[in-house]
Structure 1
């Protein structure tokens, strides 16, 4: 069963087709990588799924409901979480308070002033931080964290909303190889335990081929491959796009209607 089904998705900016008729699905509990060179259309796809951009054409079905063009806050309320390539937290707040704010928002308590925010969901916040290995840093200001720890905190914040689908835009960007592997292994373990589906973009191919259940490849706005690691690695068009001249892909575009 698919949690997410993208059908004939398209988006242009001026005369540039950033996304050109892309279709794919994300299954229940699947860890799906969306990869491609710079300018392939990955972030544009994410932003349309997340509600930050309105598609020019196509459908985005989340749990059977068409969410294309829906505001991002409403998409989040339905159960679609997101982390970003450049992680951002409330620097003046403690690590625990960052997670508490996410829990308060998820519970719909943002405008309830009768109870101090610092006391709300404290135990749940600490439990989430323990799961991502950040409990000892709970009382530190988030601006003091190393970048890898900011990424872990961002993941805890994403889990606070109990998403059914989690969009992760380059979750290991800017991290050392060992940190990348440790973080993505942690992410996969926790989402598998919760039954969360994940759609993630990533430039680190060692992470993609080691951890993704399935890989979707974009190039110049079009889908060029969809399959497991072995089939994608052996795909001639993918090899041309990543390692060759790209001429095979150009011929394919010329033949397309």
Structure 2
């Protein structure tokens, strides 16, 4: 006699199969040989922004508010490198734009002189090549991944550390041995496995600029209202001091602006 499986049992089987298909948080992967290495970030909730008494704080970092990241997602282990950018150009992507390094190094160094549109062109190319949902991270996703469960000024604590980030010693950062950008991955990763979330280059996010968090999304999605000529960048750069490398620090940059201190990292949605 043919055995029968009830509809509720089938639903449980499909749910179990879907759960098995989801990469485990902390898993790293590449979707192609020249694609950025990605790490899976777990779902969770965190308090976004900085308290009023945090040293170096700016008013646009408040009010603090809870954000819930309902589903795991993947984010670049490192900032996108010149090697990865050049592979995109060589394959006919990135609108053929050959970003200049201004003698700061190519290869594993973070790509420079990439504006917001350039960064978007790169993620569109990745999506076309891989068939996966590559994108820029939202500002909330970026801070969640950069904090990695920590509520301190940096993902390792409250004090500047030359072992963890590339900042500018002339502006108060401890001497980390790099006058300009460092090859990505030169410093210790944060607890989620991200390198250079503090320092090296400012990183574009998907969000339009707003002067504070009143009315900001609480679900981790990108805030697409506000000043969309200016976009939110995060993380600080090699030419910034301790206040600029904090997890909560945010900076408005004109979306068409290219500079030697601006780069980006990518995010990717995971299949359900």
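Structures 1, 2 were shown, and helix-only ellipticity at 222 nm (-39500 (n - 2.57) for each DSSP H run of 4 or more, over all residues; to 500) at -5500 was computed from 2. Work out the source of 15.6 here, i.e. which of 1, 2 gives that when mean count of other Cβ atoms within 10 Å over residues 94-101 is computed. Only structure 2 yields this read-out.
Tell me which structure, out of 1, 2, gives 1.2 once distance in nm of label points 7 Å out along Cα→Cβ at positions 22 and 70 is calculated. Going through each structure in turn, the value belongs to 2. Between structures 1, 2, the greatest calculated value of distance in nm of label points 7 Å out along Cα→Cβ at positions 62 and 230 is seen in 1.
No lab work stands behind these numbers, since they all come straight from the coordinates. From a predicted model like this one, the values you see are computed outputs, not experimental measurements. Cβ atoms are built from the backbone, for glycine too; each structure is taken alone.
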